[in-house]
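Rule-based calculations on the coordinates, nothing more; no lab input. Note that the coordinates shown come from a computational prediction; the quantities given were computed from them, not determined experimentally. Cβ atoms are built from the backbone, for glycine too; each structure is taken alone.
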Structure P
Amino acid sequence: MDLFEENTAENKFSSDNKSDQPLATRMRPGSLDEFAGQEHLVGEGKMLNRMIKSGIIGSLIFHGPPSSGKTTLAHVISREIDARFEVINAVLDGIKELRNVVAKAEHQKKANGKKTILFVDEIHRWNRAQQDALLPHLESGIITLVGATTENPFYSLVSPLLSRCQLFELYPLTTEEVLKMIRRSLDDAERGLGYLNIDLEKNAAEYLADYAGGDIRNALNALEVAALSTPKSPSGEVTITLEIAKQSIQRRTVRYDRTGDEHYHYMSAMIKSLRGSDPDAALYWMMAMLEGGEDPGFIFRRLFIFSSEDVGMADPYAITVVQAAHEAFLKNGMPEGLYFLSHAVIFLSMAPKSNSTKAIFEVAEEIKKNGVREVPAHLKDKTANKLASMYMDTGNASDDYEYPHNFPRNWVAQEYLPDGLENKRWYISGTEGREPILKKRLEEIQSGKKK
């Protein structure tokens with residue numbers, strides 16, 4: 001095949017075998033007017049809309065959840081500005097494929113002046129060297145990049161590439177936007193299911209749109225399954241009921257990726273719900289993670305941290321509750337393991353809160369700033385002090401150490417911090433749960449009060 005033969009994704013999309021393609025692929029919008037959703041970007045007067053209509057398109061990065069329209073929007077842009085459209089999948093393709101695209105783009109620009117839009121799907125999968133390979137071609141204008149990623153581009157893309165692109169965030173589609181595409185599919189006889197006499201009951205349509213969770217691909221593929229698998233009535237009508245719709249889309253789409261942004265967003269929501277003493281919200285976000293395939297071990301690790309970071313001394317036994325729940329989980333597995341996760345989450349939500357354990361980081365800052373000072377002589381190892389006294393003919397510093405158990409309430413006033421840090425305090429007691437009780441005891445013995 002000639003290296004410069006037109007074999008773009010757009011040509012592949014317009015091939016004669018459309019009937020073999022899923023409904024979601026056939027119904028992909030071909031123009032800006034057909035595009036559903038993302039009104040904040042493509043609505044009348046919005047920036048991307050203005051850029052497309054002016055025909056002046058720079059390199060772009062689209063980031064958002066799966067099936068929010070990133071690939072479709074790239075197709076629409078190429079059609080609207082009459083540009084060649086090339087596709088590279090960052091999972092499968094690398095620098096070799098990029099070079100081929102650039103060679104074709106250079107040829108086309110010389111031959112007819114036509115622009116080439118390179119769509120790189122899942123661009124975050126490319127390493128730094130692969131991303132850097134794009135830079136000279138963006139600088140020269142040979143290609144215009146449209147990259148798509150489900151991850152936060154500020155974390156996953158290199159700074160030089162970000163500085164050469166405009167970033168646009170796409171949001172999950174609303175139920176009404178998915179319904180709009182469902183209705184359009186039923187009306188379109190050429191690309192959709194309009195050639196069939198379909199009666200999609202209202203509650204069935206709403207169920208498909210809602211259960212798809214903003215995923216148009218999921219909703220349309222389920223609609224096609226329902227339409228093609230439902231027997232026609234004697235009059236030739238295909239009736240899709242709510243029950244048929246439920247059978248056609250049996251698992252609700254959960255927008256969650258164990259390695260993506262949602263992994264951190266959902267966990268952040270759960271931790272903040274725990275900290276805010278809201279057990280219902282904490283259970284909700286934990287279950288959302290589990291439905292998305294999160295490792296329960298990861299959740300337990302965060303619960304362990306929370307039990308010391310946010311409950312801490314207000315209930316010193318919180319960590320033992322989480323430990324017991326974790327051991328029970330490991331012994332029983334799922335689905336019964338949900339009880340133990342729930343037990344730990346509800347307990348931590350309702351437990352009194354104290355973040356006084358953060359004192360360790362203030363101590364760390366003191367040591368980082370000023371170094372570690374010498375151990376006071378009376379606190380040094382008594383054996384070492386004894387030997388030093390024996391061989392250096394000096395007094396035994398350990399004789400100055402006061403043994404607390406020899407005093408009432410097992411406490412005696414003496415300095416434990418190094419010289420220069422006397423009476424320095426980093427730990428500040430919380431006011432909830434058991435911590436005030438412990439604090440009160442400490443104040444009593446320090447003041448010499450009796451029980």
Structure Q
Amino acid sequence: MSESDRINRSAAAHANPVTIPSFTGTLAEGVHVVGGMGNALSIETNLGVVQIDTGASSAQARKMLHELRKITDAPIHAIAYSHGHLGYNNAVKTWLADSSARGENPPRLIAHKNLVRRWNRYRETEGLQQFFVELQFRLPVGTMNQTLKLNMPSETFQKALRLGDARRQIQILWAPSETDDALVAWLPKERLLYGGAAITPSIPNVGTPLRSLRDPIRWADTLERLAGLKPEIVVMEFGPPLEGQDKIQRVLLGTVSALRWLRREVVARINKGMGAVEILHDLDYPSELFGVPWMKPLYGSADYIVRDIFRSETGWWDRNPTHLHPAHPDNAGSAVLSAVENPDAVLARARELAEQGETQLALHVVDLLALAPEQNRQVSEARELKGDLCMKLAEEASSFVSQSLYVSSGRIISRGAPKPTGVR
């Protein structure tokens with residue numbers, strides 16, 4: 001196995017929280033899930049197989065092809081990219097090589113036009129993207145040290161694209177949601193909807209701490225539109241399919257209601273002059289909207305969504321004048337440390353708060369020492385304690401992303417860095 005495949009498989013292994021069961025099998029005649037990064041879909045037509053997503057690595061792709069060939073020997077007519085997040089289509093070239101070895105025409109490579117812009121941005125910010133993957137999937141800093149795999153599509157579409165033939169109609173529809181390049185596949189005869197990144201088994205992944213701004217209302221609009229198709233089967237990005245029109249309507253429109261509630265309540269508090277953190281502590285999420293199974297914070301979090309709504313309407317300033325034109329973090333850390341008369345008392349207070357279960361407050365206190373660039377006993381102990389506190393918060397967090405950021409940060413800080421920076 002190549003180093004690139006090893007890294008891609010490692011990242012993919014952490015991408016799907018363990019609480020979400022995997023799914024493989026036949027959904028309708030000629031419609032199958034054969035593995036992949038999430039629920040990659042294989043749709044049989046008279047022209048060949050339309051494949052949505054190809055896997056995170058060549059090894060994973062070969063397993064997918066092996067399973068597909070148990071079902072059909074038809075050529076791959078087209079490959080559609082569900083969305084532009086890394087990993088879902090790292091293995092396109094493996095599928096192309098397989099078609100070539102079988103003496104078949106190259107498959108069409110289809111994506112929404114925004115995917116090209118996204119991947120050009122990923123190439124421009126490659127170092128940042130590599131560091132984000134390392135943090136989010138708990139990989140050692142420096143693991144993602146090779147060029148990102150970006151297998152560009154050969155054709156793009158704007159709003160909709162028709163595939164298939166007289167036997168089976170496939171409507172590829174733009175579905176802006178987690179990303180602005182997401183697509184879904186609608187099979188009207190079977191009333192089967194492939195939701196991809198637009199339909200997830202947990203709370204929508206808006207506002208993730210590492211990514212650019214996402215729009216929860218755009219996502220709500222998409223879900224409302226998809227609910228209007230009245231599907232009987234929905235293939236989610238992860239987990240088993242949703243079945244039955246009534247259940248599907250509850251899940252899709254219930255998610256819409258929750259997203260619109262968040263927007264309304266956050267904006268009301270913004271208009272009162274509240275800051276993001278104040279809003280987070282003022283909100284009380286109604287159980288009828290957020291206590292349902294499909295809104296569990298397994299990957300995303302309602303708090304994340306609040307932050308993205310806040311960011312969409314305000315600037316970067318957190319209302320603290322100290323942060324308007326801040327000093328360099330190292331200089332600020334040294335200045336704070338110089339004002340601390342008894343660093344051991346700070347450590348003792350942080351440990352006391354931690355023992356009382358006030359882990360977050362303990363972090364605030366220990367930062368009086370941990371952010372200083374100095375190398376002395378108290379600073380080293382502060383960073384070691386901060387690393388332990390991060391691991392404790394990881395155990396308490398429900399969101400996979402929060403868990404990962406605490407674990408990754410804790411590892412780096414415990415080794416002596418003030419904070420994770422991505423510097424290699």
Structure R
Amino acid sequence: MSAISMDASLFASKKMKPAEHCSLIGILDDGWAGLSGTARQRLATADLVIGAGRTLELVRQHLPASTTLRDMDGVLGQVPGWIVSATEAGQRVAVLATGDPLCHGIASWLSGTLGPEACEILSNVSTLQLAFARFKWPWQDVKIASCHSTDAGDWFLGATPEHGLYKLMRAIALHPRVATFTGPENNPARLARALLTAGYADEVKLSVACRLLLPDEQLFPELSPAEAAQMVYPEPNVVLIERRPEARQPAFGFDDLEYLQRTPEKGLITKQEARALSLAKLRLAPDAAVWDIGAGSGSVGLEAARLAPLGHVWAIEKNQGDAANARANAARFRVGNYTLSEGKAPAYLDAWPDPDAVFIGGSGGELAALIRLILGRLKPGGRLVMNFVTLENLATATHQLTATGAAWDVVQLQASRSQPILDMHRMAAQNPVWIVTAWTKA
């Protein structure tokens with residue numbers, strides 16, 4: 001068994017109490033003065049103190065000359081092995097973390113690696129809590145996020161979950177008040193540019209707290225994204241984001257004419273009645289990964305993205321004009337968990353993650369091959385929903401589903417809409433649509 005893979009049984013076998021082997025201690029930039037008596041005692045009696053270079057300097061002068069200090073900058077993955085080696089040798093270990101190590105800190109990672117009994121945790125106040133106090137923000141309803149990570153690059157519309165700002169941008173989309181840890185590259189100015197790109201120019205205020213508890217502490221309250229994007233901020237810093245509540249919008253069920261689409265009105269769009277039933281048949285979980293093939297104006301994919309706010313939709317459309325409309329509709333409805341590729345399926349699909357749900361609104365003549373590909377990629381319990389208006393495509397789909405042994409059903413939907421006639425109304429029939437659903441076993 002490697003040192004890093006050892007768990008809490010190592011410590012249990014030695015019958016050690018947590019304080020006798022390892023303490024994970026939260027520390028702020030006021031250093032020794034801000035530590036509790038217990039935290040000071042753990043540091044003073046530790047044989048090995050591990051921390052980032054900046055945190056080690058905060059305590060170095062208060063430690064015995066015999067204490068070994070080990071800098072974990074750039075070598076975080078080695079920390080569990082250091083702890084295990086030291087405790088096996090009977091040494092006491094103290095690990096320094098910024099603020100509260102249980103709030104986007106290393107506590108959960110260390111516990112997951114070494115086991116929950118490996119370290120006692122002596123938390124400090126989080127830097128976010130200090131920022132809330134400085135700006136007089138009550139924080140019981142604040143969503144906490146982080147972009148304190150490797151350089152994410154600037155945000156762009158259609159970014160996928162791999163982007164370093166993705167989780168933060170989703171948090172801002174779903175919560176009116178968000179607090180975030182930043183980093184040297186993913187700084188407040190980059191975040192402000194991301195908010196501008198996402199269309200929040202007039203709805204968001206940023207409050208930035210820099211170098212908290214240091215003599216040169218600075219506060220920048222209630223900046224607009226345009227103001228915040230032009231500024232340079234002392235490090236380290238944290239950001240509080242407050243978004244003015246937008247007008248309430250439905251999760252799905254938008255009227256057809258609310259979507260930009262090709263003119264005349266017979267643009268490529270799945271009509272509201274078929275859209276509603278198709279989305280119901282997809283049975284989307286909040287975190288679903290969804291494919292939308294033949295996106296047209298984007299109506300199904302965009303409403304799927306709203307129904308799966310913690311998931312993501314990957315869409316493809318071969319018509320340039322329709323693809324442009326779909327992108328414009330995504331911006332119009334401010335759907336940030338949606339990525340559209342321009343091309344003909346199955347192009348791009350090999351780079352997409354396996355889906356929980358797939359909608360086919362158009363197949364470009366590749367229907368049978370797409371069905372085979374999708375059934376091979378669907379996650380357990382996944383759903384494939386297809387809309388057809390021609391008998392030939394319906395026959396191709398049912399034949400291919402039968403050949404692959406998939407479970408499937410068909411609903412024929414024919415709706416009529418009221419239309420005015422003189423001072424009365426009549427019912428005008430829409431074309432019938434076959435909605436085919438196939439599913440995999442959970």
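When mean count of other Cβ atoms within 10 Å over residues 36-43 is computed for each of P, Q, R, which one produces 18.6?
Details: P: 18.6; Q: 26.8; R: 16.0.
It must be structure P, since only it matches.
Given a value of -0.71, -1.02, -1.22, -1.30 for log10 I(q)/I(0) by the Debye sum over Cα atoms at q = 0.08, 0.11, 0.13, 0.14 Å⁻¹, calculated from one of P, Q, R, which structure does it belong to?
Numbers: P: -0.71, -1.02, -1.22, -1.30; Q: -0.50, -0.89, -1.17, -1.31; R: -0.62, -0.94, -1.09, -1.17.
Source structure for this number: P.
If Kirkwood radius over Cα pairs in Å, for residues 244-339 alone computes to 13.3, which of P, Q, R did it come from? Kindly include the intermediate steps, with their values, before the conclusion.
Values: P: 14.6; Q: 15.9; R: 13.3.
Among P, Q, R, the structure yielding 13.3 for Kirkwood radius over Cα pairs in Å, for residues 244-339 alone is R.
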